[in-house]
Every structure is written in structure tokens, then in C-alpha cells.
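Next up: the structures, one after another.
All of the numbers you see were taken from the coordinates with simple rules; none came from a lab. Small disclaimer: the values here were computed from a predicted structure and weren't measured. Cβ atoms are built from the backbone, for glycine too; each structure is taken alone.
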Structure 1
Amino acid sequence: MATLLTEATGCPYTAAGLWGTQPGRPEQLKTATDGLVGPRPLTDVLAVAAAWTTTSPGDQAALYAVGDNDLFTAVWDATRKNPQAPVLLAGPGADRVDPPHTDVLEDHLTDLRRLDDTAGGGALSQRYVRNALAGVLDLLHNSRYTPVVGTRLLGIASGMAQLAGWMAFDADLTAAAQRYQLLGIRLARAADDEDTIANVLGMLSYQHAARHKAASALRLAEAAVDHTARSAPVVRARALGRLATAHAAAGNAGAFRAATELCRTLLDNPGTEHHPPALYYFTPDQVAAESGHALVELAASQPHRANRLLSEATDLLTPLTDHGLTTGFKRSALLHGIHLARAHLLSRDATSTVDTLHRLASHLDEVQSIRCRNLLAHLRRQAGSRIHTSSGADALAAVDRALSAA
């Protein structure tokens, strides 16, 4: 209750403030922006990040999310302060980090991203990424390296922080996701990496849209687009895709279609610039799936246009739902399959809804995503009040079994 009130009002609430402190259990409010507001030298950012990665999973889960205004303040500070370039660190007996070490770490980050695509943000994956991030932070803080290697290490650390934040979001840990993403921005800023900053801002926008905070999603997506002014087409396309999602969350179909069209145009003309490794997954098929989800949201808010929007959404969502399970994107296939089932349900297509629910139930145990599980549980409750056939009952029972075993 205290967390929900904090998120909704932007004012800090605690259980103690609402109901009184229990004897022997004083409450201290810990929020996502602690130590990440105002000007911060790189040494402080590294210290905050290192302390956070070693915080217990229970304490991370108990962190308070901040209100939107406080989050925007922290984001502004993280993106606008002058970065402090890495320097050659030296200490008695300190080890030296050379380019071959950073090559291995960059490859490891790529593998961790693929793990997320397949397994989702389960507790084991979160712990593994936290440990990997802690290792890179230790190298940054305690080792010797040239400025070039230091910049690469900062880039790896920012990528791991972004991935840890995405996994926390996939586990429905809003505050932890905010904190990791803010650290990702700070570390990317120190590395002078505008592409990663834009990518993280876009992820924060997506997360706000998923929580039905359209105004905040738009604000963050527009900031992401601003940061891509000199970026490669695929980076600008990614930011515009987030902007399209935010417009759909706000119910603005025209702006959604305009942003989506520009996004697709940029992807069709990728140019010769360097493509950031983090955007390996961003293809026309991914744009189609995200657009399909956005159309479902638009249909839910615009009943008079729902039939046409849902028909279009179904066409866009079906390919990734069908093929993602065999192409290394199991979590995305499950997520967009849930949106597809919702589209069928809103269209009153009982047969397609039942078929999709059966398929989702059969693959739920393959992905460790609390968010997907919660979305499916919500959809199951909606379907339970609308489907009253024997085949529907079988599908609902299959979903119940899958959820209880997940």
C-alpha cells in the first residue's frame, strides 16, 4: 500500500507513517534514486553501483519506487551533467585490464542478453547478471587501465546495468528496475555513449506505458528521441518505436502511426554507421509485434474502432508468437502471445482465444518471467468471465495448471 501511494502521488509513504511503527522495527525509506540525484563524480557513481549490486535480493525487492517528478529529476541529472572521463587508475599491486579482457567481457554481455531473450528475468538470471556487473565494477574501481579500456569497461557496465534493470522490470520489480536504469544512464554518460542513454530512456518509457502512465511515457520517449539526433538510423528507429508505444498508451492513433512509419523507414534504410550490439533484436518483425500490442491498447480505449484495430493487431502479433519460440526469443513470443490472446478475446473470437491459451499454457514453464505470468493470470481472469464452453474450460484449466507450476 505504501509503495502504491508513493508511486501514485510522488510523495514518500511508509508503512510506519500509515499504520505506526511496530516495536523493534523502525522503518527507513529507501528509494530508487538514493545517491543518484544531483552532480555525482564517477567515483561516487561507481561506489553507489557497487553497493547496490551487493544488496540482497530481498532488500532490492523492498525498495520504494519514486514518483514521476522525482524520477525525471534523477534522469535529468544523469543525462545533463558533464561526464567525467575515465582515467588511468593505479594502486600498489593492482592488476591491469587489457583489451583482451574487455573483449571477453563484451562477449559475455552479448551472451547474457541472449539468456534474457530465452529465459526471461527469473531470480537466477537476475543474480547472475548482478554478479557479472559487480565484477566489472570491481575492475573499474580497483584495477589499472588506459582511458580507452576504461571507456570500454564503462560501456560494459552500463549495458549490464541496463540489462539488470530490464530483468527487474520483467520480474515486476519497479523500483529496482528504476535504480538499475538510472545507474545505466550515469555509467553511459561517463562513457559519452548517447546511444545507450537513448536506449535506456526508451526502456523507461516502455515501462511507464506498461503501467498505464502515458504522460510520463511520452516525456521519456521524447527525451530518448532527442538523444538520437546524431545516432545511426537503427538507434533513432528504436527511440521512435518507444515513442509510438507511448502515443498508443495515450490513445493517440495518428501520432502512433506517424512514429511507427518513420521507425520502419529508418530500419529499411540502415545506412553504414555502427549498429550498437544492444539493438541486435530490433528488426521489422519486432516492430510489427510491438505495433500489434500497441493496437490492442488502442482498441481497448477506442471501442468504436476496435474491430479494425484488433484485426490489424492479430496479423502483426501472430508471426512472432508462432516463430519466436524457435528463433531464440521465447520470452518475447510468450509476451506477445498473451497480447494476441487478449486481441482474440476482445474480438469475441472464442475459438482463437482458446487455441492461443492452450499454446501459452504449454510454453509458460520455459520462460522465467514473473511479468508474463502476472499478465497471463490477469488475462485468465478476464477470459474466465467471457468463455463458457467445454473447450474454453479445458483451456482455462490448462492455464491454471501452468500458473500453479510456474
Structure 2
Amino acid sequence: MASADVERVERWFREGDLLHPFEGDAPPSTVDLARAIASIGGAPLSDQDTRAAELAERIGRDRPLLFVLVDGLGCIFDELAKPGGLLAGAEGIQLRSVFPSTTAAALTTLATGAWPAQHGVPAWYTHLHRHDITATILPFVERDSERRLQEFGVQPEDAFVHPSRMATISGHLRTYHPRKISDSEFTSYQRGVAATDPYDHLRDAIGAVVSRLVDEEETGIHYLYLPMVDSAAHRDGPDAPATLRALEAVDEALSIIAEKVDGRARIAVSADHGELNVTAAEKGLFLPDDEIIDELHTPPHGEPRVPMFCVRSGREDAFAGQFRERWGRNWALLTLEEAEELQLFGPKPLSNLAAERIGSHIAVSATRNVLIYGEAGNRVSALNGFHAGMRSEEMEIPLLLA
């Protein structure tokens, strides 16, 4: 018999308050997009990858591909794109992000072509169970001290276990990342031995891409990562003037690239997730000295929009009772087994690695609420934009073809 919270989540799906990552009439997913891009680069598809094959044909295989990942560019920005720019004028295909709809999970999916249920990088704050440490996984630091994970005995191959499909592309691959992350543990894992051009400013990214595609006539797949929209949306909110300026700057850059490339390459633009504007009243704090922490092996991890918990054996009922009494109005608390049965992280079964890193329970919400672990006034609580949940604003992402 399903629990009351499972029934709540199922009702949220039925009524459209939440969007399931792949069930029902869901459009193609980030998984399909990742497999499509890898297949254009020479990686084989299985007979079950029909949606990926269709996306690959829509993108095209007749010329080099510039794939642009604009972090945070959810479909909520569709109506805000400047008329006449590339974003407004491109052919649009709606996609759906993975859950959690967060950079860490989605970019690992783009690298691997696997669901979070398989690749085991479920959140920005990922608990590495085998090392008993909570990592800010993409920056590759311990969450609280921000010391490098290597200082705790964690190597990149311990964190990013699932093979990168992008790194196995048999044709030419070149990536373009901001310099500070161009040789990070994650980007190195993602691209393998492929070449990379770091950039310091958006104008430098334009110049590098145009030089490679036009002046040097490079073939293959070129992957450009742009974090500007997401950074502004987190800081100021997705509808803030600073975020719209970042969107305009990205659109202008892509329009310049398209003009310079002049059809020599296909340009495909997508995102990892969307964004939610969260008010002060919708922010809840999970304080480090809260008595409910006594029920846990380790402080909450995951995301403010998808808190994850490792509850002590035998304390499950006590934890669930306290959690629902305090936060149950806006949050449904699910056991790992219930989340797996609902296939929130992707098709069953969960890999052992994913199960360990998620923990025993997760919380999901159909509202805009967030639960932030840390002291009052911490830097996460000062943010105005959040994502990772299953609301349409978070899950709906575009694939734009020019």
C-alpha cells in the first residue's frame, strides 16, 4: 500500500504540478540529447535509443556541430529572448531535464548518456558514502571547509565512476570552458583526452569558436559551455535585470558566431535545467544544531530543492514524524525505495553507487519552497534563484537549432 506522501507525489504528477522525467507524454530527455550528440560523434546507439536517433537526425550529421550548453536556460526564458536574436529565431524542440534538475546531475548525464539512477552524481552536494564526506562535487571540494577532495583521499575516479560517453567520441571533439574550470576534475573526466580551449571572457569564446570552425575548418563536435545566465539567475533571480542582461549577452554572442560561421556548422543550443524565483518566505533553514540532526548519520545533502538524508537505522519513524510535523505542509518525504519505485532518478533499478549517495530519504515539493542547510545568513540562503525539483520551470529545457 502506497504511503500518503507517495500518493501526494503521484497526484502532483497527475495534476501537472510536477513533471516526471520520462513517464507519460514526456518529451525527449537530457539522456536522449546526450546520446544523440555522442552518436553524431561516432558513438553507437542501441536499438532502444529511438528518441536519441530522431534527435540526431534533426540536428544533422552533414557538417560540424557546435553544441552550446547555456547553463540555466530553461524554457522560462523563451519569451524573454530578444526578437531577431539567435535564441528567438532558431527552430525549437522541447526537452525535459533529468531529476534532480541540477547542474551536477544533468552535466554528468550529458557526459555519460546515463540517468542519475545509474551514474551516481545526484546533486551539487553529493554525499560520498564510501569516503564519509559531503562534496560540492563539480568544484571538487569538501562542502564545509572547501578543501580539495584529494586532501581527504578522494580522487576524480572515485567521484565520477560511470564512464564518460563524450570522452569516447571517435571523431574530433573540442571543448570550450571558462578558464577556471577548463581543467577541473569534472571537465577533464567529461572530455577525456579531447582538446580544450579555455576562455576568460565571452568575447574570447566567440573568437576561439570562430577561429576553429572558420579559419581552421575543424570538423567534428565542438562543445561550448556558458555559465552566465545561471550565475545571474541564482544571485538575483531568473527575472532580474542582471539575468536578462546575461541572457542578452549570450544571445548576442551566439548570433555573432552564427553570422561568422555562416552555415559551415550546425549550431545546437540547449540547457541543463531551468530556474525558479524563490522569495524569503519560501526559504526554510535546516540549522546545524537542530535536534533533528541527531536522527541522521550525516547532515542533509542534496539540493535546497531536493534535500537528501541518511537516517540512522531504527530512527526512520522518529525522523519522518519530526520532518512531517515541521515541513510536511510543503514537502513530501519519500524513502529511497519509494523514490526508486516512482523512478524519479530514471528507470529502475538504482545503481548501488546512486543509492549510497542519495541516502535513505529525499524530500520533494510542488511549491517553490527550499530547505537550506547551514547557519542563518549563509551564502546559499542569500540566493534568489533555485532549481533541482520537478516543477515545469525547472524541468522544461529547449533544444534550439540554427
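Can you say which of 1, 2 returns 28, 59, 12, 0 when P(r) over Cα pairs in 20 Å bins from 0, in percent is computed? So the calculation was done on 2.
Looking at distance in nm of label points 7 Å out along Cα→Cβ at positions 237 and 317 for structures 1, 2, the greatest value goes to 2.
Figure out for me which of the structures 1, 2 the number 21.1 belongs to, where mean count of other Cβ atoms within 10 Å over residues 213-220 was derived from the coordinates. All intermediate terms of the calculation are to be shown ahead of the outcome.
On the way: 1: 21.1; 2: 14.6.
Label of the source structure: 1.
If you rank structures 1, 2 by mean count of other Cβ atoms within 10 Å over residues 229-236, which sits at the top with the largest value?
On the way: 1: 18.5; 2: 22.1.
Sorting by mean count of other Cβ atoms within 10 Å over residues 229-236 in descending order puts 2 first.
Out of 1, 2, which structure matches -9000 when helix-only ellipticity at 222 nm (-39500 (n - 2.57) for each DSSP H run of 4 or more, over all residues; to 500) is calculated?
2
Which of 1, 2 yields 27.6 for mean count of other Cβ atoms within 10 Å over residues 197-204, as computed? Computed on structure 1.
Out of 1, 2, which has the highest value for relative contact order in percent (Cα under 8 Å, 6 or more apart)? The partial results should precede the final answer.
On the way: 1: 13; 2: 28.
Comparing 1, 2 by relative contact order in percent (Cα under 8 Å, 6 or more apart), the maximum is at 2.
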